[in-house]
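In what follows, structures are represented as structure tokens.
Nothing in this text is a laboratory measurement; each read-out follows from the coordinates by a stated rule. Being a predicted model, the structure only gives us computed values, none of them experimental. Cβ atoms are built from the backbone, for glycine too; each structure is taken alone.
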Structure I
Amino acid sequence: MYRVWNFITNYSLLLILGALIALVWANTNPDSYHHFVEFVIWDHAPIGHYHDGHRTLTLHYLVNDVLMAFFFAIAAKEVWEAVILKNGSLRGKKAATPLFATAGGMIGPIAVYLGLALALGSETYDAVKNGWAIPTATDIAFSYLVGRMVFGAGHPAVRFLLLLAIADDAAGLIILAIFYPSGELAPEWLLLSLGAAIAVYLLFNWLPRRMDRGNQARPNSTFMRKKLGFWPYLIAACASWYGFQEAGIHPALGLLPIVPTIPHADRAFGIFSEAEQYLSDLLNHIEHALKHPVEVVLFFFGLLNAGVEFSAIAAPTWLVLAGLVVGKPIGVLLFGVVGAHILKLGLPQGMRTVDLFVIGCVSAIGFTVSLFVASVAFDAGPVQDAAKMGALFSFGAAVLSIVVGKLTRVQKQEF
């Protein structure tokens, strides 16, 4: 439990603190809050929001589009290891049913969100339809913590939940890249990102290992690690980020092509494993080095994005919330049943079918990524603010999960 709480402390408590400060500030002095959010750092800058023929770097852009790239890089690292490593959690039959449940946990919220929006009339539907992806997100840290509270640390449903959350993160990154461009698309700029990734992989990863074949001392790889470290990958990351910005794809995803190029261990113990800290490969070293900076980034993310006036509560608030707390549990249950029973993929030993519904309730905690998607799905204004409030209210899914766990008689299992 210590490892889980340590992860929550590292990556979520400062985020929540920033969000709480933002809520108080926005509801007591909204003018000064919005002036702070849109503070101009550099006008006519090489990076920033593009308007009137030039770019302007604001504090909001610096945090959401530049610094949050490190947060998404850490998420991508966990997804990459889960997929590529021999013992990765998203490889083989063991991941099949969780992947089906993940699909349901995304399709269900979308159906509920858009269905209710359509029922409210064409005017409401047209205003909110672009926010369909907001309720698909799962906050991996808090969902995992609540899952352990509901099921106990040793219950197989906790492992199932973690697989679902990792797959959900992967799907969320794809959705952001494809459906929420930051400007007019210029895909030729992605060649810069691709070229940076290929170059840094060949020159600083593949070539040294190739030269070290048959030599257990691995002098070339050791030289690259000790003398150059992360610097070649940071330079490539900057080039890739710029390519994403110019391509019109959200630049917060700009580091994703570089993550797979970094030398990594041939095994992973999992995002919440105590043993993870003892891995000394460069990829894990970079993740550990980013830990404290990302804490600060998440604080400012919460501060700059959660400042919503309570008067902004409106239809989008309830649509997002309904998508999460209604669509997630139903979608996870239905698709999980299809995978486990109709396709005969099965459930982990000791896990009941009804536990799928409880897992769906736990995964309805959207928060971090839901806030992020809301900030890119809508222009600043009442619709965006109302949608963000729905993301904040999704914390209520924690209470719902505990209640549903009691009603379905979940038997907690500790190690």
Structure II
Amino acid sequence: MARQPTSAPARAPFDAAITGVGMVTAAGVGVERSWERIRAGEGTAASEVPALAGIPADFACAVADFDPSGLIERKQAWRLDRSSQLALVAAHEAVTDSGLDRDSWDATRVGVILGNGIGGAATWEKQHNVLLERGPRKVSPLLVPMLSSNMCAGYVSMMFGAQGPSLVTSTACASGTTAVGMARELLRSRICDVVITGGTEAPLVPSLIAGFGQMRALAGRRDDLSTTSRPFNADRNGFVAAEGAAILVLERAEDARARGATVRAMVSGYGASADAYHATAPEPNGRGAELALRAALSDAGVGPDEVDHVNAHGTATMLNDATEARTIRRVLGERPAVTSVKGVVGHSLSAAGAIEAVATALTLEEGRIPPTANLESLDPELDIDVVFKAGRDLRAEVAVSNSFGFGGQNAVLLFTRA
């Protein structure tokens, strides 16, 4: 006889304290600069990205004026792919923000979990061109360590001497969210006392962007590129590709309080699921996304009617926005105020969930929801309360952040006010 499926046993609520944050986005290098533009709802898509010259979609949300040499020695920097450089700069800011002293922590109990899906794409494409043009003997011996997706976590571990588990999660555009959820589990299981977590991605290379273009996933508006990324807008027609990184430092709540740390918010729930439906399209009714959302609620011991705010995946693609809106309405009702930060920072793939996790934490800390940038006419088919045109003061106690990716990957984090 076939065994009947059983539900997972309920677990005691667990809060992971966010004690440090770092960001590198198209909105700016550092949390202060990035958050200022996100709060203002100011779009950032560039008109021409030199690396993308010659392909139809030659614009993106790139990180301007990024120079890691102030933190990473120039000799070391050229050995790192840009995805690792972005991660190191964001991680340095986050650990500094946390107030933790690496000379006093137990390094064997400090973990690193980052989300990354594409690895050193720019390095790989560059060295492939070297192979074709100059032959195999001219290919860099650093190619493999520069392109391997695990190296962003590896280099962060090296920067801080963190000797606990170091790994990368790869769940497409849900990778950063998955990483934060797994980091919380390392604390919950008491394997680690501190986890440096988040995501990074540097995908602005011709082959990848051309591939997204061929899929018709990218936005096509060129009249005003700063408003091209238009989540939930009636005339949205695709996402704007981006690069970036965001890092959070997580500790057990009691440990953070004991050392007098400033806690920005708590990660109190996590849920994940698979659509098991299609390689690139979401399940039309959002049933997989609903599973992840309900799992996060259950993990936190929070009812659907207690959620005040949703930081949406909100990519500005027709299918994703519609499916996500239906899921939010079905599960959470009309109560939560919804926003998407991708109108400002674009879609940075594996880093997106981490950037949105930081944004959600800051929203709870400050009591103000940033607007969905570039949203002029809300799609009438989307029956949710989207914050747009201006931010909204709201002392939210509970918020969720959604992330969905190719392969039917769904991940949801639930945050509570500290």
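A few remarks follow.
- In terms of mean projected area of the Cα convex hull in nm², for residues 124-195 alone, the structure with the greatest value among I, II is I.
- Top of I, II by relative contact order in percent (Cα under 8 Å, 6 or more apart), largest first: I
- Origin of the derived value 6.3 (mean projected area of the Cα convex hull in nm², for residues 236-283 alone; candidates I, II): II
- helix-only ellipticity at 222 nm (-39500 (n - 2.57) for each DSSP H run of 4 or more, over all residues; to 500) from the coordinates reads -10000; which among I, II: II
- Identity of the structure behind 5.0 (criterion: distance in nm of label points 7 Å out along Cα→Cβ at positions 44 and 396, calculated), options I, II: I
- Cα extents along the principal axes in Å from the coordinates reads 63, 59, 36; which among I, II: I
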